[in-house]
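A short reminder: the numbers here are calculations on the coordinates, not readings from a lab. Because the structure is a prediction, the values reported are computed rather than measured. Cβ atoms are built from the backbone, for glycine too; each structure is taken alone.
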Structure 1
Amino acid sequence: MALLAGLPGETLARLGRGMEREEVAPGTTLVREGELDDRFYVLLAGVLAVSQRDRGALRVLRPGDYFGEVAPAMSVPRTATVSAMTPAIVASCDRATFDELIRPLFADD
């Protein structure tokens, strides 16, 4: 989880408290392209597929990968659909937690 690796311990602890853990079944859609949603996700276990209507399958996400950062960072609808290929466990946070603790990590890019 390279994105979060540079965070100080206290920030990681606050992020952990602000995230919700969820188990998802295969075939479950976590985010849908075009929808308004502002949750940020980290994949803890399982395999997820990322696709777009116009481009089809784009990539596969594995534990440690994150997704859902574009919508809250840019205040736009979801740019892709992410679905579970296997049983999976994700952690997610709301827009306020994202803005406070995660958005600054993207500002450095």
Structure 2
Amino acid sequence: MPQFTHHIFICTNRREPGHSRGCCNADGSEALKNAFKMEVERRGLKPLVRANAAGCLDQCELGPTVVIYPQAVWYGGVQLADVPRIVEETIVQGRVIEELRIPDAKLNCKK
């Protein structure tokens, strides 16, 4: 089997309501992860593209957080409505969506 062209990790970590760092999966539904999995499947991108749940990606204040490897594209504040656009623009077209991208200077920095 060939290597993945893209591996999408979606934070599904949960914290107590009102936690100071926020929470990427507040309702526990994993809706964002499921939307990515469905969009990858719908577009026939499997098996070269894979979407997986991730534990805490330690970008909580900027979440919900998604990271795409091997390109190392970090997106923050991702909403369900962003999923088709991320798959089209970043996965299919190879373009970074700047308004969702977490700048390198903010990665691993607490607010």
Structure 3
Amino acid sequence: MTQGTLNLDVRQAGNASILDVQGDITAASEQTLMDAYTQASGAKSIILNFSGLEYMNSGGIGLLVTLLVRANRQKQKLLAFGLTEHYKQIFELTRLDEAITIHDSEQDAVASA
């Protein structure tokens, strides 16, 4: 399988920073994800927009856990939207949904932030 790539755009929405995911989240995505988090780290909440997520494996789940730990240390909320049913199930199985609040839309996530 060809190694995919990850592109992350960071934008502001009130007190939150939104990370727009485009592509694959795998172990190879660590630098891109952490750079985007650093760019967004001044916000009270970090919102992950998974609308453009094409693929995520166990290495990617591990990176989300790392991101969650960093956000918790900074007393930031971590929220998400745009997950497909498949990835919502993975969040439930891994119990990530208990730590990363999943919303149906960007508007809901921003309102909750």
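Taking relative contact order in percent (Cα under 8 Å, 6 or more apart) for each of 1, 2, 3, which is largest? Walk me through the intermediate numbers first.
Values: 1: 38; 2: 30; 3: 25.
Top value of relative contact order in percent (Cα under 8 Å, 6 or more apart), among 1, 2, 3, belongs to structure 1.
To which of 1, 2, 3 does the computed value 13.8 (mean count of other Cβ atoms within 10 Å over residues 19-26) belong?
Working: 1: 13.8; 2: 16.2; 3: 20.0.
Corresponding structure: 1.
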